[in-house]
Each structure stands twice: as C-alpha cells, then as structure tokens.
Structure P
C-alpha cells in the first residue's frame, strides 16, 4: 500500500498498485479506542466495499464519494509508484 493523503485530521488514505485486471484497493484507516483502528477497503473501479470495520453508514458514503472524486489521481499515482515518487 502507498500513502495517498490524510483526511479529516486523522484518517489515512492509502492505495495499492493496479493489478493485471485493472483493479486497485483504496484503504482507509482511523485510530479508534474500541477497535484500535477502524478500517475500510474499497475496490476500484467497481467501487465495491470489500471490508469495513468500525465506520458508520455516513462515513462509508463519504469515502465512496472520495474514491469517485479521486480515482483518476490514484490510478496515475499508482502507475508512478505513489505520491512520493510523482
């Protein structure tokens, strides 16, 4: 996973490399006292929620919208080896 950005102060957004099928995973994680970390994985381009531990319905919608708005950038950065190499 490659770091993409921090949103909402403490939620880290990371993404995988694109696989041979043209899919990638966007991973969200946020510190949480109950779960240690809340985590969610969204698959692009299908926008399927693969895993969700601790995020509520509103947060899921917000992160899906984030992926929709940032998918193009994440695909470009993935091809370049991440934001740090762009």
Structure Q
C-alpha cells in the first residue's frame, strides 16, 4: 500500500478482509465491541472500512481483540521510502 495523505487510516483494507473471512457482519462486530464497553457503531465500522475516518489507538486495540487478531494483521504496511 502506498500511504498518502488521502488515507484516513491504515487498517481499512485488512479490517474488512479479516471481518469477512471470519463471517462477522459489521453489526456483529459493533455488538462485540459494545459488550467490551467500547462504542464503535456499525456506521463507523463502515466508514473505517471505506477509509472515510480515522481510527483512535484504543479503537485499534479493541478491534483486534474483537476479531482475535494482532495489530500486525490489521495495520497495512508502510514502505520505508514513504516515511519522512
């Protein structure tokens, strides 16, 4: 992935792919998060997956827990030449 300033987050592709691989709907994921005390609505999950909003650090951690994945599986890699 080439990082650009148009990207709102680095997990949008992997979040959707992992969620779908595990046959979890956006609503189910939102409910899992709600049961952990984290309010991320289905609408926000959709926005994250469509690269339309930023993801806070704690949201990333709880998304990982809810999906049973480590952050390295959600965060898309940044090529070293993109870091300034």
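Values quoted throughout were computed directly from the atomic coordinates according to the rules given, and no laboratory measurement underlies them. Here the structure is a predicted model, which means the values were calculated and not measured. Cβ atoms are built from the backbone, for glycine too; each structure is taken alone.
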> Who wins on distance in nm of label points 7 Å out along Cα→Cβ at positions 16 and 56 among P, Q, i.e. which is largest?
Replying inline: P
> When helix-only ellipticity at 222 nm (-39500 (n - 2.57) for each DSSP H run of 4 or more, over all residues; to 500) is calculated, the result is -14000; to which of the structures P, Q does this value belong?
Replying inline: Q
> When you work out distance in nm of label points 7 Å out along Cα→Cβ at positions 24 and 48 for each of the structures P, Q, which one comes out largest?
Replying inline: P
>> Out of P, Q, which has the highest value for relative contact order in percent (Cα under 8 Å, 6 or more apart)?
In response: Q
